[in-house]
Structure 1
């Protein structure tokens, strides 16, 4: 199989064609990049500002690249159409991982161009590297109906509803960190609190789809004042919305707050004319999946994230007795 080439050697047309393929698949996953993502990424890959490798069309096509955020990196591997797509994805991913600078402490890799089974297979082969973790994610979706527009029967207890933007970003980040840090879902958000902040800010700024203030809300207890829950929603299309974050204070979990927030979200979305709502959850988060299934969500798609951590891959010192 041909060795992947640096994207600085590709034509702009080759890169834009591959990036458009990625964009189409991400759209189906409700993870559509906003703005001029294709054009901007093609320029960065050609100039070398964003490290990347590609396989030309005659070799089946494929693209791998990553972006740095501090000592962490976030990358993507796309296998073009044709035979041996999984082998091409594995070669591209291996080339990328082997080229990571020493100062990069971890990387998360997503995949497109592969079936869910092939994604898991490629990630499984990469997992032979020490420090690896394979994260399986499920896209779950639910149809909205007139029943969702009826008066809520659930209760938020002593908490009151407040507009999401009346809560500070610091408070949202703190709650998200407490709710997810240390879990597999938390790894998807980021490995540090600064990354949580970046992700939440990007949601509020509409960089992962138009942010729906009208379908996002926070729960605040007043004595003392304390943020205990929130749901954040974006728009994928005129008919479909996405719950991009649902957070509940760990000390307030199993009291029905998550169910209340989702029911409130259904009611708001139905009032504004949306027909379906989607969310993502890791396969490992069985309690959350049970809740979503009880509310009518069904799995519509699957995706795999491969994570590698340099510190975890380092050999551990052994003690002697």
Structure 2
């Protein structure tokens, strides 16, 4: 028995912020941003919370599947920007959708959150604990960005991707394998210093901008290039998949140079790599499901296609999933 994605949809805010937006007040340029990241523009939500990004994508996902919303029995929300510390954003989503008789929780693994969430969802469905699970990868990164810091402000965007996970009608199709890791030695290189129990909010932490993302860019870049490339190659070897047999690499959209390095290690042509970082920037837990949703809507993924999903994030966290597509649209 395997689990599979039976429907997928995404939502990004309508307000576009091109690289030129930052030229007005930061020491940067379109050329500087594009050459280092591959990003041309991103979307920022002017209001609302992470749950408000999820709701339209969730409704479309369920509608595309053609089921009653009350059939959903579990909600998982991979995110690093929950609406609140508690209650969980899964609870907020449940209430806003009006779904009864459902359970769920949030998953915090930074940019690897959707990978970890999909692996978790797979096991819940395979075990029978859930029959129709709504997996909502979403982040409102603008809520934790210091827009006066050019090293952070230009990298991230807001967005959500929602997938419905059910049992597969074919054991050869669906989510077939996963490899995942964490290593807390990466904590100093990428974190939000204050706001948790280790350093509760004070006037000083606010004054010192400690409630924003802090990142040692070069250290994270080097770790991400190795981690994401290694785990992608490992899952191919583990499942006996060659670069010729693989149809798509679905990488986390953090930096185009990291994506290209991963593809090179996999000996994969660029035409087989899903890339939309130029339009959205890094939406953290949203990047991979947004890619899948866009490529599926465009008819670029066929039933039976072999996909490798890979990510690397703060923690450090990193992982990869091997799946065979099991949707006809």
Structure 3
């Protein structure tokens, strides 16, 4: 313990400590920048300023991680920042014992669920409750902390005072089928318009297919699907079984494409335009945004999406 009259080393700027903490937890300048909602250059400047302030090399720039001394310092900085966050929650009366997230089922099942082990490993003390739901959360009773929805362009989340909506990702949408069905249809689909006669699988309605065809410059009349299955995971299950062609995006079928269970359906002339029809949105209530567990989930969600699709994320304020 320092005796009276002895001086401590002046504390570094708080912004530099936050950047260092994010870099150490997330493993890179780009991920830290996304999580903090600032540019890569600012994160790098904070890290250099911190090293200059301490006179210690913290970042192993050749390996892209922390030096041994940097890791020791990060462990203590991260612990101190966590204690500050916990103290703030306590004084503000925020219940941070659990985290309740609702999510559109397709995204929850195909993308979010398989990655939650990473979140639990990073924050084992947070009790995360994930509820897949077709209905948007109403946030009325305070039992929901955040809601992930896919909103088609031209639609908005239900309007209610105090809700904050942020775009997470705006993926391209494209038709997919089983390899066997795609091969069977290959000679019959010379152009995008020929897909109108193909066995199309719909979810709740034909709105997404019609919007996709319109974006391709193809006029549509009434679409008669081979199946209407209401849920993305059911539609994709039917597509994997060769029942028809479904519309999907990378967040829904990335694993299926990698494993060869599904393939993109491309017309013979190769003339197909990249199309986006909507975005995955993260919705929170203003009253919950101070909750530390929610902030940590947001940071993890942002960095994970940014790592896989660096052009598909906007920072959560």
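A few notes on this one:
- Among 1, 2, 3, structure where mean count of other Cβ atoms within 10 Å over residues 145-152 as derived comes to 15.6: 2
- Once percent of Cα pairs over 30 Å apart is computed for every structure in 1, 2, 3, the highest value turns out to be that of 3.
We did not get these values from a lab; they are worked out from the coordinates using the rules stated. Not measured: the values here are computed from a predicted model. Cβ atoms are built from the backbone, for glycine too; each structure is taken alone.
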